[in-house]
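Multiple structures are listed underneath, in structure tokens.
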Structure P
Amino acid sequence: MGIRREARELAVQMLYALDSNSSVGVRETLQTFREEQIEINSRVREFAEGLVQGVCSQRETIDEAITARSKNWSLTRMPRVDLNVMRMAVYELMFRADIPKKVTINEAIEIVRRYGDKESPAFVNGILDEIEACAKTEITGEE
């Protein structure tokens, strides 16, 4: 498994932990993972923590983008794994121009295929494709 895939999986675990216990902050969650996952490569940890911090700092914008494309699904009804994989991917799509959009979407699908249920890949792919298409339209002005 590549460094970035491993980091993304770790980031999803951290985001899931944060989502499951809102009384614990980002700093505490990152510290807990550092203490419990001491064998993790420093490059993996650095990329994962950057994703988590980015998602947390842009969560309102990210959640609005997901909500706008989630027909008949509120965020509270979505499976937690799917939602947190999408949050991470949307952060990459919207705020990390250094990561190719197709890579972000493919990685998200592979991660949700591993940790979600059988419908998760299609659900996540549909929402991320729409967000990526809208981002492309905003940048280029094309429809």
Structure Q
Amino acid sequence: MSLLTLCDPHPAAVSLEASAAQAIRTMLDRHVGAVAVIDDQQRVAGIFTERDVLRKLALSGNDPERTPVREMMTTPVELATVETGSSEAFAIMVERHFRHLPVVDHNGKLLGMLSIRNLLEWRIEDLTRELGALEQYLTNDAPGGD
């Protein structure tokens, strides 16, 4: 399964020139916990998350309207590609305590934003289907059975 099928088809992103306030408004408007920060060629330059708001901006005394997001974003960014498997992405996110992982093409252009929630929902659905199949198998009579 491609990671892109688990991502929002329109990933939340802001430009490198955006303010921290613009990035926060985008997160609030889109109901997401992170935005990709992209350059003029749509390549991922950084990621700005709720964690960045708390750790870097909240008590800094900086005005979010006048603070460039590029000064507050996390960089370098761990990226996934369309070739990255869902299990690999999940392992990266759990091991490194990431809640968001940008998915890019081979040029670094943003294609989607994967959240840990996306992966967990997919895994729960997968396990539910597997459980249903196992229950059906166990409750059906075997060929030639009584």
Structures P, Q compared on relative contact order in percent (Cα under 8 Å, 6 or more apart): the greatest is Q
With distance in nm of label points 7 Å out along Cα→Cβ at positions 38 and 126 computed for every candidate in P, Q, 4.6 is reproduced by structure P
Output 76, 33, 26 (Cα extents along the principal axes in Å, calculated) maps, among P, Q, to structure Q
Calculated from one of P, Q, helix-only ellipticity at 222 nm (-39500 (n - 2.57) for each DSSP H run of 4 or more, over all residues; to 500) reads -10500, and the structure in question is Q
Value 0.95 of FRET efficiency 1/(1 + (r/R0)^6) of positions 70 and 102 (r between Cβ atoms, R0 = 25 Å, to 0.05) was derived from the coordinates of, among P, Q, structure Q
Comparing distance in nm of label points 7 Å out along Cα→Cβ at positions 54 and 94 across structures P, Q, the largest value goes to Q
If distance in nm of label points 7 Å out along Cα→Cβ at positions 30 and 118 is calculated for P, Q, the one returning 4.0 is structure P
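None of the figures in this text is laboratory data; all of them are computed from the coordinates on show. Computed from a predicted model, the values in this text were never measured in an experiment. Cβ atoms are built from the backbone, for glycine too; each structure is taken alone.
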